[in-house]
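The structures come next, written out as structure tokens.
What follows is calculated from the coordinates using simple rules that are stated; it is not laboratory data. Keep in mind that this is a model prediction, so the values were computed, not measured. Cβ atoms are built from the backbone, for glycine too; each structure is taken alone.
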Structure 1
Amino acid sequence: MLAAVVVLALVIGVLLLVRSRRRAKFWRDDLASAEGEVAWFARSLIPELRRLGSPAEVAGGWNIAASRITAVEDKLTALEPSAPDDAAQNRARSLRDAVRTARGRIDGLLTSPGPVLVSQGLDAVAADLEQALRPPAPPLD
């Protein structure tokens, strides 16, 4: 009887461990997808907006892409509380904050008076997003 209880406890423990690892893998896959969207924002969208030239054209391009940026921000917001550990939670939060800040800065740039300021502002936003995309430094032991 005791042996059956021990075996049952082991089986349940293994099942819970497998389930936990599977959940963490799915979470990390979702984070990687969100990181890909942030990279697209910094490396594709912003350079494309910069090439458009006039603030009116930039505004039009931004309006088209804004829903995609909002979606990745929402995804990162949802990932934060379900993170498998503190480091993962911090990563989701820092990426979300970077996207939110970048979105706000671009919205502000669209009211600036000239294309030079818009171009410089877009460059700064891209640089900040690249900084956020850098992998976090490993903890010091």
Structure 2
Amino acid sequence: MTARDIAFDPPGSRAEVEEGTAFMPRFDRDGLITCIAVDAGDGRVLMLAHMNAESLSRTLETGEAWYWSRSRRELWHKGATSGQIQRVVEMRVDCDQDALLIRVAVGGDGGCCHTGRRDCFYRGVVRKPDGGVTLESAGI
């Protein structure tokens, strides 16, 4: 079976989507579904990205994370150039099947962010005493 052979069931009734066993990912109007990647070892949130039907199919076929780059408008095999391949340990879908959560083991140096950091959520949004908002290192 190849990625092109994987077909997803169309969304069914609310009961089928929320309680059934059929995988019916609900892609948005742009053909995307949100995916959160967390470290399989410690549960730390690593990144948020999007998948289209092809990248989701490739992820299921290969066991490695593939995404759709909205900025580059192309498929993106996470780690193909950096060596930080994300091997999918577990995939979950939320209650209405419009978001995915994948637990991954990250190859290479264990980083995930294109900035070289372990994860993409390295800054906190902080309200200043004067009412302004700034970003500060999260120090996580």
Structure 3
Amino acid sequence: MQSLHVNGYDMPYLDVGEDRGRPPLVCVHGSLNDFRVWGCVLGPLTQRHRVIAVSLRHFFPERWDGLGDTYSIAQHVEDVIAFIEQLDLGPVDLMGHSRGGHICFRVGQARPDLLRRLILAEPGGELDASLDPDYVGGPSPLLARFTA
């Protein structure tokens, strides 16, 4: 395990496999896990890619007390952007699962220049309403369902 200091936080990650002439594959986990979730696919993925699996802010190995306001999609997006920038490897292939998929989608939306390929596996979260051609402004329908 290594770490890279981004946005005032030491972001842990695994960096495995060799540079095979392709951009590295950066993997972002979902809400209920951390970089260890990618362990079962590292072998097959590293046959063709250098794989970098991050652990988001407030996930293992950190022991978070639940205090503060830095557990958010926005913070995680900013962290992943800063992480990719600091890798300084050019555009990467970015893969996210669940919450990680939503974060990766937002990274691609904010900084498409950092990505060669975007892979989303069961992306969670509410998408930007402006993507819906029938969008009419107002309260979030997802929020209304959660409230009910």
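-3000 is what came out when helix-only ellipticity at 222 nm (-39500 (n - 2.57) for each DSSP H run of 4 or more, over all residues; to 500) was calculated for one structure; which of 1, 2, 3 is it?
Only one of 1, 2, 3 returns -3000 for helix-only ellipticity at 222 nm (-39500 (n - 2.57) for each DSSP H run of 4 or more, over all residues; to 500), namely 2.
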For distance in nm of label points 7 Å out along Cα→Cβ at positions 12 and 52, the calculated result is 5.8, so let me know which of 1, 2, 3 that is.
1
